[in-house]
1. When relative contact order in percent (Cα under 8 Å, 6 or more apart) is calculated, the result is 28; to which of the structures I, II does this value belong?
2. Please state which of the structures I, II yields 8.2 when mean projected area of the Cα convex hull in nm² is computed from it.
3. A value of 0.7 was computed for distance in nm of label points 7 Å out along Cα→Cβ at positions 9 and 57; which of I, II is the source structure?
4. Any idea which of I, II comes out highest on distance in nm of label points 7 Å out along Cα→Cβ at positions 41 and 73?
5. Match the computed value -27000 of helix-only ellipticity at 222 nm (-39500 (n - 2.57) for each DSSP H run of 4 or more, over all residues; to 500) to one of the structures I, II, and report its label.
Structure I
Amino acid sequence: MGRLVHFEIHVDDMERAKKFYGEVFGWTFEDWSEYAGTPYFGATTGDASELGINGALMQRRGASPESGQAMNGYACTMGVEDYDSTEAIILKLGGKLALPKYALPGMAWQGYYLDTEGNIFGIHQPDKHAK
């Protein structure tokens with residue numbers, strides 16, 4: 001099987017990205033730069049007993065995505081307990097709205113944002129009453 005086991009988020013400013021993801025989602029980071037040969041910080045995204053995967057922030061090696069450009073890669077979506085309060089933190093910490101909150105009827109609330117590095121990511125709050 002080709003199950004997803006790790007992700008990498010390319011960043012321009014490592015400290016800014018660590019602050020953003022650490023404060024919005026509570027992620028913690030470990031410096032793996034020595035192994036990678038480039039600035040690279042492993043990201044622990046939650047308790048190992050919970051559903052999900054861990055990943056990393058890595059130094060971007062090319063141009064940032066252009067504003068308004070169509071999506072040309074993978075979008076990671078994070079599960080959250082409270083959509084609205086998470087959105088408020090994202091915006092407070094410099095994230096930008098990409099696609100406003102919408103209902104997945106009978107399932108969840110979903111929306112997309114740009115992080116401080118220009119990458120698109122989603123947030124998802126399960127809610128069987130969403131409509």
Structure II
Amino acid sequence: MEPNRSRARSAMALAALLGLAGVTHFTRPKHYDAIVPRSLPGTPRQWTYVSGVAELALATAVAAPRTRKLGGVLAAAFFVAVFPANVKMALDFRSKSPKARALAYGRLPLQIPLVAWAWKVAKAAP
């Protein structure tokens with residue numbers, strides 16, 4: 001596969017992931033409300049919707065070649081910024097079933113490849 005085509009596919013896959021995640025903030029907000037750190041001002045639902053809009057905007061930016069570089073950088077920053085929600089989820093799931101705990105704990109290291117992927121998309125953009 002051509003390098004340009006491979007880079008475009010990677011960017012589109014990242015855009016699809018961000019877009020799908022953004023949509024689920026509106027279709028299944030209770031899941032996201034539960035992991036919003038309580039130290040943030042406002043209500044968890046407000047943060048759920050704000051982060052959903054952010055993911056949809058990032059998906060759009062990453063998908064468009066003209067804004068892909070900025071979108072990739074901002075997506076990497078976003079993945080870092082939402083890490084505290086994943087930590088809260090892991091802490092909240094300490095008393096859940098082993099399967100639920102594994103899912104919650106598994107999200108923590110997953111942020112590293114997501115940040116790296118977004119950064120790679122940004123660096124590969126024209």
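No value in this document is a laboratory result; all are computed from the given coordinates. The shown structure was predicted, so the numbers you read here are calculated from the model rather than taken from an experiment. Cβ atoms are built from the backbone, for glycine too; each structure is taken alone.
1. Numbers: I: 23; II: 28.
So the calculation was done on II.
2. Here the read-out was taken from II.
3. I
4. Values: I: 1.7; II: 2.7.
Largest one: structure II.
5. This figure was derived from II.
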